[in-house]
Structure 1
Amino acid sequence: MAKNDHIRWNQSVKLALMLYRWKLVDSYESILQIVNIHQKYLQQETFQPDHTFLPQLEEQLPKVDGPRIWACFHIGPYALMARALIRCGYGIAVLLKDDVFEAQYPMYRQQFKRSFGREPNASELQFVRSSGSKSLIQLKQLLKKGYHVICYVDGEEGGSREKGWTQVRLRNTTLGVRMGMAILSHLSSVSIRPVVLTTEGEKLTLRSRGDLYVNNREQYQATMQYCYQILEELSAKEILQWESIPRLFDKTVSPRIETSETPIWLPVYAKDKNMLLNIVSGKYAEVPAEQFEKMDALRQEFLKQF
């Protein structure tokens, strides 16, 4: 396996453990099936062809009567939201954190050019850096001018870890999330509209929850929980399209002290070590090279069946 293949495989192992804890998979067979799907998904092109998914998204996009704060997730072909809203005639503002701005700003412009055959103008597409002290003020002003704002609920935009955070529950997991979009809704009196995009083959599905207005600070946590609730509807094949799952694994998974359940071991790739991860307990074990190679061979043989 090449290095990138190792990285992708480890991401799929982390996915498998999260799906097991969320009771979306429950056996070796179901885990390896979902891992196989995830491996293929990770090798897809980042840019999703407009002629396939964009018309479907335009057809499914909720009709609104004014600016909205679109609460999106890094799931499926999420970058299509900006293009679909622009094609509906809306001006769009996208909130990006600094460490992805340099990569994503040119990517958004390039994808726009591939879709529309030209560069976007300021009335169509604006970008706001989330680390700026005046980012919320900028977004509030853009909303007032009629722009729609795209925010990512699962992003970690903003400054210090101590301020602007709350906790939500997703299935049986507690997650720390930023409250920026709830604050923005409160400041601007513009409602939040949660949406999530998933694909299966050449079919796109958009899920949306109704508008939510935030009237006071006491509603911030409940607002973020309202947004995350939409993910409860996703199947294993849909939620594997969530880019954030490996990060959630790193932040939320700690080994269980004891479990009587039968272990489900998967190989993981670590530098100079032969490691297995028990999907059931979350515990790692270092094993002799021969045992690791045997497990890896069984994994590859099983995946060939799909």
Structure 2
Amino acid sequence: MILCCGEALIDMIAEPTVSGAKGFVPHSGGAIFNTAVALGRLSVPTGLLTGLSTDMFGEQLIAALQISHVTTTHAVRSDRPTTLAFVQLKDGHATYSFVDENSAGRMLRPEDMPDKLPGISALYFGGISLACEPCADAYAALLERHGAERAVMLDPNIRPGFIKDQTRYRTRLNHMIAKTDIIKVSDEDLDWIIPGPESHAEKVPLLLQAGPAVVIVTKGGDGASGYLADGTEVSVPVQKVKVVDTVGAGDTFNAGVLAALSHAGQLDKPSLRALPSNSLRDALEFGAKIAAVTVSRAGANPPWEQDL
């Protein structure tokens, strides 16, 4: 089973009301939640480790996960409120305003993390959970405790506005990268992690030297490239579709990569360290395929296996 570790929240989407004024409709979301849902819909055994409220929104998240066949036994329940993200969409792109103080997800602490993870073969981390404390320290502790025996994928999805202490964030992120097998970054993430005038081609080897066996760089409409430790590079284009909105595109892409490697029996540390370039290409192509379905729909609505 793949255990996705990070935020689940409610996206409050602006929509017209009967009166014509705009209101906000609650939709289940969050980067890690989206990836877990996409994996579950692809028939990959998946669980979500996150902090979930016992309030009405927490129940909504639980129901959405169960419908998509995502196990919720690792969720940490509390009576703290659910994180709300008020979303404004313009030309298919989203801007967010978060209400996250003292939330069930944010207030997770290292002592809340499980001592044992029976049946878990891979861990996936990322999103705003790596920037917001104290939960960021909790997920770092989980990786420290359980990452050595399991395949690990990380997508930092860096949002500078969430980073209150850049030194603490960089230190924690660098420690997590060192224990990661696959890191997925956007071209903007790569420039933030490794600042400087060097080209991306010069920065990727530095990221590989930090620990990962595979680096994946997404480049928006220019597709994605994957890099192996021996210097091999493979690239895939995006699939051309009519874009409705981009919410959840990267999260779905990550699920596609994990699903392809899992189905191929290559989602373990030894296999990733010896991954053939054609297997990496297959994983990137599958990620691009299901991301294309997601962006062709309104909201983060990943495809089910039968949709493909």
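Each reported figure results from applying straightforward, stated rules to the coordinates on display, with no laboratory input. The structure presented is a predicted model; accordingly, all values stated were derived computationally and were not measured. Cβ atoms are built from the backbone, for glycine too; each structure is taken alone.
Work out which structure the value -12500 belongs to, where helix-only ellipticity at 222 nm (-39500 (n - 2.57) for each DSSP H run of 4 or more, over all residues; to 500) was derived from one of 1, 2. Let's see the in-between values first.
Working: 1: -12500; 2: -10500.
This value belongs to structure 1.
Here volume of the Cα convex hull per residue in Å³ was calculated and came to 131; which of the structures 1, 2 was it taken from? List each step's numbers first, then the result.
Working: 1: 149; 2: 131.
Structure 2 accounts for this read-out.
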Checklist entry - Of the structures labelled 1, 2, which one yields 8, 32, 36, 21, 2 when P(r) over Cα pairs in 10 Å bins from 0, in percent, for residues 64-239 alone is computed from its coordinates? => result 2
Item to check | For log10 I(q)/I(0) by the Debye sum over Cα atoms at q = 0.15, 0.20, 0.28, 0.29 Å⁻¹, for residues 8-55 alone computed as -0.48, -0.68, -0.95, -1.00, the structure of 1, 2 it came from | outcome: 1
Checklist entry - Where does the value 22 come from, among 1, 2, when relative contact order in percent (Cα under 8 Å, 6 or more apart) is the thing being computed? => result 1
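Where is distance in nm of label points 7 Å out along Cα→Cβ at positions 40 and 200 largest, in which of 1, 2? All intermediate terms of the calculation are to be shown ahead of the outcome.
Working: 1: 1.4; 2: 3.3.
Result for distance in nm of label points 7 Å out along Cα→Cβ at positions 40 and 200 over 1, 2: largest is 2.
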Checklist entry - If we compute distance in nm of label points 7 Å out along Cα→Cβ at positions 168 and 208 for structures 1, 2, which one ends up with the highest value? => result 2
